[in-house]
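Have a look at these structures, which come just after this line.
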Structure 1
């Protein structure tokens, strides 16, 4: 009888300890994007890192409608962190653009990739500067895309008025190949050209237009939602270095995430990059910490800022944590 009592007491104690452990776990939900996207695979890798390396935290990934959907879910406390592009994140935080009058508060954790917006032209169109695009038939980006809306805003800010031609990637690529339009604007994959641009360049010589110093200064002043980036020489495609506008793809968190949790998540992600590179090749060899400080657009979570400062990095004023 006494042995049974001792055994029962041990079971009860184990249950209490297990229950206490479960209660101590912080459970997080990560908003990503469509499961067909390579970005979804990236967030699966992040989820694995959190579960493996961040003690006391468990997480899971949910498929969402990407940036805008994730921002809305953050505002409703339906997710704890998720994918947000830097340009849309800026407008949501500031309550401008499509978020005018309904700002959404979120905090930056890190930026994992940058999408340079490449102005790709047929060489025989004889357009070698952005100013030369006035009146030229140009596709500003796939209809309804962030590239399209950003291109139009950028060129308007620079006082440039192309003859815009709309269409899908397939239609636009065909139109450039046969000379019906002179070029298009297409997101790069890190510092590499997009696959559709490589397709065009196989038989059609191309050039990528560059911002000049005055144009870069204008964008930095008038369009804080985009970054100005320098793309190095691309020997494989015989392209010289150029400067263009870009937006980043970031991970934002709820402003309610505590400092310690944010710190440990960012630390784990920054210190275990191999799995992320395997899931999303564009980040291979990149410095995500520096990318975050270069193109981030909203204040950092306090824990994230703590990690970057520990690395000896200087936080730009626009990214400094707020109360």
Structure 2
């Protein structure tokens, strides 16, 4: 039996890329009878490496939970919890910070990318992988769902676990379940709120339509270049290859027509999810109860781990 963990950073309402790349794979993977103790972490401390998320941090966490429930994740079978509800995580982060070399952190791909693209780099961005290691290892998760851009962070968690285990054997080494499917955004690059290239399934119909109409396409239709077309890629990922012939015919009628068809397809496909999302997001008391219960349940695991680490460092 395996303990499963995935985390979602609370930077806003999950978009199409999050739903297809994280939420649906989570549902699929945890149907396996060998998987138990399904954990979903709302990483609301990680999001604060960008201070613009402070004012909506609580709301963003509710949005994520509401979308997860609307998409079919059962709160009776999963433990949903917020990072900030577990101070033990930041304590573990401190112990890990003492044994991981500063110079190694400066070589992490995500940090170098932030240095390249941002004017101000705070300490949280540098130590982000250490906090992520604490998130993973404190639960003793065995399977962790991560994107390709997070694989290096998981490897850091494994290295830290090995170092701690040399002092006292505490941790199992987590294994990554990689997310292979890249969901392109409206500009053709990976769909991301930061890049403002998302399709927000839970926005108003007009907002969704506006986002779809902004999808970059080739100037002229060509069957030969169709596989490289951004609009086609999004459509085929959603509709499936079984509808390839039908979608190709739609494109032959022009990109504008294809965008209109994609809009209709999305509204119909996610009709129930959109209704359920509106139901849950209006009931923040219910969402808060789920988070509080999740924190209570996860504490049983967390307290045991942090107690072992304190003893290993003779702080207990």
Structure 3
């Protein structure tokens, strides 16, 4: 049986309204996706996605009366959101497929460096002897598929070959899914702190840590104003260039003597400005590593 797919671009704060209207019209499934295709947390109904523009997709098994259904959606939107016009809703017929199976098959284990793998829960680990991090796409901010995350994971894998992670403490600044701190812990770090401005990120980090057998006391999570003072041996910050520059004094101050820092979420054209911000904080910074227009910056503090 073919399916009818509806698709609309909508402001994040209005996504839940359109979602409710489409569900009321009998949608079999609704998905929310970042219009820029960055992997971030897919929120529960009634919560606000964190990206700048949302692509909302609905699937229907009823192919009849589509025009009448869209008219009802537009009328209901006008009543619910008086100030803004209803987003344009496109639709098309899709061939009958096992959509869940097809979606799952599109995500396979990803190798990050020599021994670190990101493994979806429905796959067996390609190398049981490797460091396998269990993480499902769509469940967290950052799953290893985006260059910024992958660059940081590869850096962690390389660093773990150079230095012993045992007795090292970690700070994941802007932790999102917790993927970076969890990877560091599975590579041998003793403990980690995670902080993020959004409570949903802390929930995602906790869920992913538990899925990977990491106890709460090993990975503590805080909103920024609750983060304990101190310094860490390894500081990770995969956010955006603007916040990285603005927060340079705070982030750099967390790097302990002899400690290491990695920064990502930076476009290539922004690298020099971010480098200058952290060099001005007394850190020795390496040359950028670029992938698909994004860069990773790393550095250290002298002993």
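To which of 1, 2, 3 does the computed value -8500 (helix-only ellipticity at 222 nm (-39500 (n - 2.57) for each DSSP H run of 4 or more, over all residues; to 500)) belong? Only structure 3 yields this read-out.
When mean count of other Cβ atoms within 10 Å over residues 77-84 is computed across structures 1, 2, 3, the figure 23.0 traces back to 1.
Read-outs: derived from the displayed coordinates by stated rules, not from any lab. Bear in mind that the values here come from a model prediction, so they are computed numbers and not experimental data. Cβ atoms are built from the backbone, for glycine too; each structure is taken alone.
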